[in-house]
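Chemist: Each in structure tokens, the structures are laid out below.
Every number here is computed from the coordinates shown, using simple stated rules; none is lab data. All values derive from a computational prediction rather than experimental measurement. Cβ atoms are built from the backbone, for glycine too; each structure is taken alone.
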Structure P
Amino acid sequence: MTTVDILYVGGPTAVVELGGVRLLTDPTFDAPGEYPIGSRSLVKTVGPAVRAAEIGPVDAVLLSHDQHPDNLDAAGRRYLAEAPLTLSTASAYERVGAPVRALSSWEHLELPRPGGGVLRVTAVPALHGPEGSEPVVGEVTGFVLSGEDLPTVYVSGDNASLDVVRGIADRFGPFDVAVLFAGAARTPLVPDAPLTLTSEAAVEATRILGARQVVPLHFEHWAHFTEGGATLTEAFADAGLSDRLHLLVPGSSVRL
């Protein structure tokens, strides 16, 4: 089976390559600082390890959502303007326009592979917080990548719901690789619950998905994350799943 290569840029941003197709997740390339969102701000603590100009050509951008600056920032929007294709939500298409192609949950698109065949990209549900929070936090999507002789890869986007994970596992599992947005993000927008997976929930998601390998994203570099690399390492160790966890250093890559 073909391998999957993942380069960790920082935050939610990574280059995922499989079957000769290069994909970029949630482009964020701005410097550290305060980024307004409504009447509040999100604080970025560390910039990307790889600049936008250093990413190289990609075949598509997988954009979980556009409405929060920690998933799509000003430099990321400029990147979208030059990208050949961006897949995201209907809401993102309404706000961003032509750079985005909307995919509804369970809808797929096939990208040609250089050596023949296709990579299928399927949009899957995501819930950016507890049940009932979507009117406040907005629409989010995840993605499943699959194809003949290719590993099956889940890219969660900002999802906090294990019930959502179960539905995806029922349709597509088991998974070779799960790219899980973690960090237990918390903001005053939804004060009583995390907006992304906790470290313990990331472990449970790994079990539900039957994921052989896990690469966390979006668990550091912003002040609203309440858990990080140390809690992920501890949670996977306590569950006896340390061998599945690949906690990357920004700028580094892994082949799975």
Structure Q
Amino acid sequence: MDNSMQLKKRLIANALNFCKNKSLSGIERPSAFLFDKIEMSFFDKTYNNIINNQEYLNRIGKIHPKVPTILEMQSSNSSDAILMNIFAHPDVKDWKPLSDLLSINSNDDIEFGWNPVHENEKWKKTEIDVKIGNSIFEAKLTETDFKSKHLNIVLRYVDVEKIIDLKALTKDEIVSNYQLIRNIVTAKKYGYKFHLLIDESRTDLRNEFDKVKNSILDKSLANSIELITWQQISTCVSDDLKEFLTEKYF
């Protein structure tokens, strides 16, 4: 069983216990648990903050592509949900250990779904999961990989070949780890730091991250790229949120 499937099964088991302990309900599927209501995916303080912020509300309103009767973040597999549970919490800027871990400032703006501008970007806009000050973040949970794209598409990013050794990531004109590449190119363009957020069990994603980081041609840029686990982050938040995250995800 691969890392992704093992994590999916753990999240289903956690969701079943979570619902049992709190008298909640949902639908168990082979690869995910679907909560009956969107608020069941969120820590109560975070959800109360979300419903009072129109941008946050818009963010959680995405329809699940495979189950159109529910929202994406009702799934136990949602990386967006764990991301927002933490960074849409009303007290997130007060947690100094988190600011220190991520090298961000307490007065930095938090923007979910940030769209950077790239010259010659002739297809849909690049979307960054969250931007905090001068740092950008890619959130992953049960996703199997960082997606692949044809070389011609990757080359649409200006100067990408000067930033990353694409030969090391390309086979038969297909470039692996596209999502990491677009984040790194964005970090280079704007002078930002880039952080990948994953579960500590995802050694497969860690290995791919290391492969891409080693392909970065500018070593100062490579030094600004970092992988951080959700478990590390959970030690830097309030005790009640940590308890929620541990029960639901870990």
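Chemist: Going by FRET efficiency 1/(1 + (r/R0)^6) of positions 34 and 218 (r between Cβ atoms, R0 = 35 Å, to 0.05), which of structures P, Q comes out largest?
Modeler: By FRET efficiency 1/(1 + (r/R0)^6) of positions 34 and 218 (r between Cβ atoms, R0 = 35 Å, to 0.05), the leading structure of P, Q is P.
Chemist: Please state which of the structures P, Q yields 1.7 when distance in nm of label points 7 Å out along Cα→Cβ at positions 138 and 210 is computed from it. Kindly include the intermediate steps, with their values, before the conclusion.
Modeler: On the way: P: 3.6; Q: 1.7.
Considering all the candidates, the number was obtained from Q.
Chemist: In addition: Quick check: 2.4 is what I get for distance in nm of label points 7 Å out along Cα→Cβ at positions 66 and 234, calculated from one of P, Q. Which structure matches?
Modeler: The read-out was computed on structure Q.
Chemist: For which of the structures P, Q does the calculation of Rg/Rh (Cα atoms, Kirkwood Rh), for residues 114-201 alone return 1.04?
Modeler: P
Chemist: For mean projected area of the Cα convex hull in nm², which structure out of P, Q has the highest calculated value?
Modeler: Largest calculated value belongs to Q.
Chemist: Continuing with this model, one more query. Given -11000 as the derived value for helix-only ellipticity at 222 nm (-39500 (n - 2.57) for each DSSP H run of 4 or more, over all residues; to 500), which of the supplied structures P, Q does it correspond to?
Modeler: Source structure: Q.
Chemist: Can you spot which of P, Q the value 18.9 was calculated from, given it is mean count of other Cβ atoms within 10 Å over residues 146-153? Spell out each step's value before the answer.
Modeler: On the way: P: 18.9; Q: 14.6.
Only one of P, Q returns 18.9 for mean count of other Cβ atoms within 10 Å over residues 146-153, namely P.
Chemist: Distance in nm of label points 7 Å out along Cα→Cβ at positions 194 and 242 computed as 2.1: which structure among P, Q? Intermediate values should be presented prior to the final figure.
Modeler: Details: P: 2.1; Q: 3.1.
Comparing all candidates, it corresponds to P.
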